[in-house]
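Structures for review follow.
Read-outs throughout are calculated quantities, based only on the coordinates presented, and are distinct from any laboratory measurement. Predicted model only: the values in this text are computed from it and were never measured. Cβ atoms are built from the backbone, for glycine too; each structure is taken alone.
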Structure I
């Protein structure tokens, strides 16, 4: 039997709707200003062709609840929070549609390192400041950048390894205020700085010179310190009965001071310290004795006190202060030759020269008080018998 062909037409088609996968999102961009110790903000551009329904953004290692997140197709930015300082993160952005996932766009980004610990200052000198600091609480630091301002002595910002937690700034100026900064550095950028303000020690003042001494005052001058100085403090000791034993000198063009109200014949120590920013220099010192009070007037000798070879003299005692004794000088008037000096202790006000004088000669007799010995020896003003009261030995 021949086959029979039925001409009823085509069957209903079987159909399927299929999306192509979306194109890869554009490059991920990260503004350094949007990276902190705990946050990274990203932006990206939409794929070149449409069809994206959402984006899936993720970061690894996951931290702080940052599981993959879905954001709308109109949102081209995302912020990851709760991250760890100084840590390397891998960021992914995937375009998602009914056709599936696009090829992921990736970016590696570090969070900035945590701030270094507090700066500790070591033993400061007139020209150096040593510092130490603690490492940040979290890792990731590759180096530290230490700097000081004003820059001086070649102290430009220096890079030190992450295992080095100390640095010394040298070649600084005495008595100067410096601002110190320590920054942790990593691939994620710079940490917030740890800062410290520190002054170098003021330099020691130069030599003290005594320019005037009386029975109750001492005037001292000194050479200026090197570097910067805000003021000097000059003081004297012992301070007993001294009305102003310490004085600040702020006029740096007049480096001198007079102490008054001192005790005659007393050994004093004068000290000068330079001050700057709360730091004190090593002191410069000088010892100086005030002049002893002069003795009282010399009494006119009576006849029995003058012989052919001897003159006995008496005088009034010194009125106060400290002194160790008196000296009596016999000078031959003709030619001005000093024949002899007689030393007597402080409790004696009589002196004579039994053998050095010559008969019939005219003599000038001087008496003065003495205090101290060696470099600290001081003499009072002299009392003398003057014309017409010069003394002549008997013929």
Structure II
């Protein structure tokens, strides 16, 4: 009879085993995985989970703890990455068991959301994650219009001495975004190291001696250049244009540019105007870890959004989860339903639709509900993926 262990690692030797497993399963170097974990101050033994079968390491999954901004509110998110099992142990539900225990651990430790990136959505949907439906825009470099740029801005590569100014631009730009990562100094320094494994480049735009915009981008093997992050100070959209103008001249092998920003982002709007091709992207999945607690957590934001359009109690049902949202006098209160419920309106949302409501705003035509979940600017940057 087999003995199976599912647990976090309890010594550095086990992390070394997990690193060997990941570098053997994925087409990435061991350094790629090691830097991402060891340089992230939030990663510790309790965030690396393993499965052992008869004492042998058979699978491993990493939690990447993140703090996200939700219109100024701080949410705790567990990123799920490095999901792998050795081929000879597949089919035994080891990964599903790890994910189940990790979800329970995140719930016990106050996590609000979980996020992952994948190409096998059906597998993770069974474990409670839901596809986040967005479009990315692709534009052939030859179709870029002539850009009238201001000579006011000077462009150069990022240098370490620029970091304090870059942090300021990022913080100002993302102050009211939904889903942007709250980056500590340690996180920034770690990210600037592990980004090198992704072949990422970094350009800054200056107005005299002040950094007013920056852009991070990655090249792919398909002749495509992905713009993974672009932030600028208010009134300096022209600096973003100047950065685009510089990027289009970077290499002869670049055939197209790809952006995946929020619908409200200046460049997303501009690429649409330029006739960029919209391509559905479904590689991001989210999970609400504790539904009722999450609704109560975002209550301050909902109260700010609430419009005095009439008092009501809304019963929100998402899958098997429920919460009652009371709207009274322009204020919001959240209640966990008991055996009996009194409400004026029942709102039924599929879990994947409720995730979209929370992160980008609802498409539902119900006045009170729509006032709580208006169209918002989704700010998770591709440079923060794991």
Legend entry - Answer label among I, II for the case where Cα Rg over 2.2 N^0.38 Å, for residues 33-96 alone, calculated from the coordinates, equals 1.35: II
Inset, instruction - Assuming 1.5 is distance in nm of label points 7 Å out along Cα→Cβ at positions 137 and 377 as calculated from a single structure, say which of I, II it is. - result: II
Legend entry - Per distance in nm of label points 7 Å out along Cα→Cβ at positions 121 and 273, the highest-valued of structures I, II: II
Inset, instruction - For Cα extents along the principal axes in Å, the calculated result is 66, 61, 35, so let me know which of I, II that is. - result: II
Legend entry - With helix-only ellipticity at 222 nm (-39500 (n - 2.57) for each DSSP H run of 4 or more, over all residues; to 500) derived as 0, matching label from I, II: I
Inset, instruction - Assign the value 17, calculated as relative contact order in percent (Cα under 8 Å, 6 or more apart), to the correct structure from I, II. - result: II
Inset, instruction - Could you tell me which structure in I, II was used to calculate distance in nm of label points 7 Å out along Cα→Cβ at positions 49 and 161 as 4.6? - result: II
